[in-house]
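No value in this document is a laboratory result; all are computed from the given coordinates. Being a predicted model, the structure only gives us computed values, none of them experimental. Cβ atoms are built from the backbone, for glycine too; each structure is taken alone.
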Structure P
């Protein structure tokens, strides 16, 4: 296992498995960038922590089920499912608050992390926003 694989595994376990967003954010470099389908490009520890908190806090029982893991040349890729029940209010990237729906979601996702010197420098997250909203009962 290479460094990129180890760091992405640790980040996923820390953020999703242990729900310790602040410790997970410590795995990102100071100038790290996350690219997401819902919030666009996010830079810096504070903004990255806000992004992770709005999701992890809304799904306190959330887990990650891996389908596939890949690693090559300083990058690690995960494909899998985020599974959790929405029992906490969720702040959207636009600042709105969605009250807890009580709905369980199983959201397929893909993460691509670039790692340099043991830190995540770039992290691309992919998931279907429409499917997420449908499972939350917010659209049909």
Structure Q
């Protein structure tokens, strides 16, 4: 085994760079491509004489396989949060019934939740009418008459 062959060193560097890039761009995609590059590193280390085309083709195939393995085996098995709406503040209010602070005119109005005012979208209703929050669109709440 010759550790100083350019192809062996190159695949080792690519593997390390892809795995390190995963720390900067999280999402578990580059990590699995890094595993594919590490596999090509091992193949080129133990099977000398492979052409660059074969090495790149092997990397592409192993990348597809490794990402497919990730998507089928690991992606859906993360632990579920006990607070799924924690970082989606507007979604936390779905189902609440509140009075309108400002009438809904032309489809837009306003409610007060705590010390904050929220823009609501729904059918035209007068000030003080009770509305039920049924959905969100970013920071706008979708309401219906309660």
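Comparing relative contact order in percent (Cα under 8 Å, 6 or more apart) across structures P, Q, the highest value is found for P. Of structures P, Q, the largest value of distance in nm of label points 7 Å out along Cα→Cβ at positions 74 and 106 belongs to Q. Which one of P, Q has Rg/Rh (Cα atoms, Kirkwood Rh), for residues 42-113 alone, as calculated from the coordinates, equal to 1.47? Matching structure: Q.
When volume of the Cα convex hull per residue in Å³ is calculated for each of the structures P, Q, which structure yields the highest value? Walk me through the intermediate numbers first.
On the way: P: 94; Q: 163.
Ranking P, Q on volume of the Cα convex hull per residue in Å³, first place is Q.
Here helix-only ellipticity at 222 nm (-39500 (n - 2.57) for each DSSP H run of 4 or more, over all residues; to 500) was derived from just one of the structures P, Q, and that gives -12500; the source is Q.
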